[in-house]
Structure I
Amino acid sequence: MSWIITGREAGPADPYIGNVSLLLHGDGANGSTTIIDSSSNVQSVTVVGDAQISTAIADPFGNTTGVIAFDGVGDGLLGPNDVSYQFGTEDFTVEFWVYMNSISSDYTFVCRAVSGAFDLFIQYRPSLSQALRVNTGTGYSPYVFDWLPLVNTWHHVAVTRAGENLRGFVDGTQIGSTASDTGNIIANVPISIGYNNEAGSQYLNGYIDDLRITKGIARYTANFTPPTAPFPDI
């Protein structure tokens, strides 16, 4: 196994780094609105509203190198319309750490939407009796995985598809049952983080760290140990 030094701490190299569509560490100076994509795509990420880097709290690994802060009022991140998010019916992994200041409102974590339909949509929905809600493919019904998060706590959230098997994981443990999914994720729409850009709603009140989207690979198909260090860039 090869190892790298990221400037934060050492960790194993990622064998699937070439499949990574987006990698947001959220590192930087406190208050900065420069959000860097550390994937090989080096995509442009635009700050919406007051979204910014914060060093006011430690990340999930105890570092104070920065996390992405959202105040729940009109802010988020907006990325480009890019083929690296068009998974088709292939395998994929979307994962991130999230820290919620409140769990009383609906929050969107990742969204690709068009004309009221959701091509890829991952959100927390207390209005659905506490759930992680996932859409894959325009026109497909959502999948609902029971989840009651803790407030003011870092949770690692992962959604994976392997073949036609869609799974949700929180802190390394699968939540709910494996769903049968054949959604075709192909819409030509931008990606938003921390809010539903299509509807202009469901703004996250909290923080996101180390968001990684991997095309063509289901990184987790069974319970696993959550990451203990930031994701590597190579």
Structure II
Amino acid sequence: MLHQSYADWELLIINDGSTDNTEEIILQIKDPRIRYFKQANKGVSAARNVGLQHLRGDYFCFLDADDALPPNSLEIRLKQFQTNPQVSFVDGHVSIRDQELHTETSHYKPSIKGNIFNDLVRLNTSCYFGPSWMIKRDPSREYKLIEGLSHAEDLCFYLSLAKDGLYDYVEEEVLWYRKGHTSAMSNVKGLEKGYNFYYDYAKSLGAEKKDLTYLKWRLRRIIFLSYLFDTKSPWAALKSLFHNYK
């Protein structure tokens, strides 16, 4: 972050109950652009909400502790906002890398633009990898993630914004994602709870029936395979197929 080509940034670091030497390292950095907040462990959504409450800028994006931004990540996306003032979110390529962030193992590239609400309901990966969007801040809007979920909290947040915003992307890398860090995908119960909540949330936002029908199929498949391969429990996998999405 300290080596971004765009220098007028602020970094809000939220220590969500860390037990390592995070605080010691951060307090050694003397940079007025960095602000540090500490709280008892409340989960990723609560941590991000602290940042959202205190941000000052006109644009913002999330960054997990294990990942990194390429040096021009902020600059190229801000230029895209200037080129397309009607756009609300700017994404880009994601380089999935090894634990040291040295070697790329795979690459993500978005491929659709415009109003992506229906696509996001369908979990279309052409517009969503993870928390890689830069978002134009609307001063009249309150930004807050739903707390209490271990999965799909980012999806719910982006879906609520996509309802009345336009999505764009740049043809360059905006995120270096560290493959293999702790993932909510390993918590199948949490995954199931989060995705079931996502279905209800999409419905509450007015998602079309055909998109919800498709989402049911996607969720049943994801949860079934997660139980089957992560927990090695065929019975739990079969049981998940009969969840009643109303």
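Below are the figures for this structure:
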{"quantity": "Parent structure of the calculated result 0, given that helix-only ellipticity at 222 nm (-39500 (n - 2.57) for each DSSP H run of 4 or more, over all residues; to 500) is the read-out and I, II the choices", "calculated": "I"}
{"quantity": "Identity of the structure behind 13.0 (criterion: mean count of other Cβ atoms within 10 Å over residues 34-41, calculated), options I, II", "calculated": "II"}
{"quantity": "Winner on mean count of other Cβ atoms within 10 Å over residues 26-33 once structures I, II are ranked, highest first", "calculated": "I"}
{"quantity": "Test item: Rg and Dmax of the Cα atoms in Å, for residues 90-225 alone calculated as 13.5, 38, pick one of I, II", "calculated": "I"}
{"quantity": "Percent of Cα pairs over 21 Å apart from the coordinates reads 51; which among I, II", "calculated": "I"}
{"quantity": "When FRET efficiency 1/(1 + (r/R0)^6) of positions 82 and 170 (r between Cβ atoms, R0 = 25 Å, to 0.05) is computed for each of I, II, the largest belongs to", "calculated": "II"}
{"quantity": "Ranking I, II by relative contact order in percent (Cα under 8 Å, 6 or more apart), the structure that comes out highest", "calculated": "I"}
{"quantity": "With mean count of other Cβ atoms within 10 Å over residues 18-25 derived as 10.1, matching label from I, II", "calculated": "II"}
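Every read-out reported here was derived from the displayed coordinates using simple, explicitly stated rules and does not represent laboratory data. These figures come from a predicted structure and were not determined experimentally. Cβ atoms are built from the backbone, for glycine too; each structure is taken alone.
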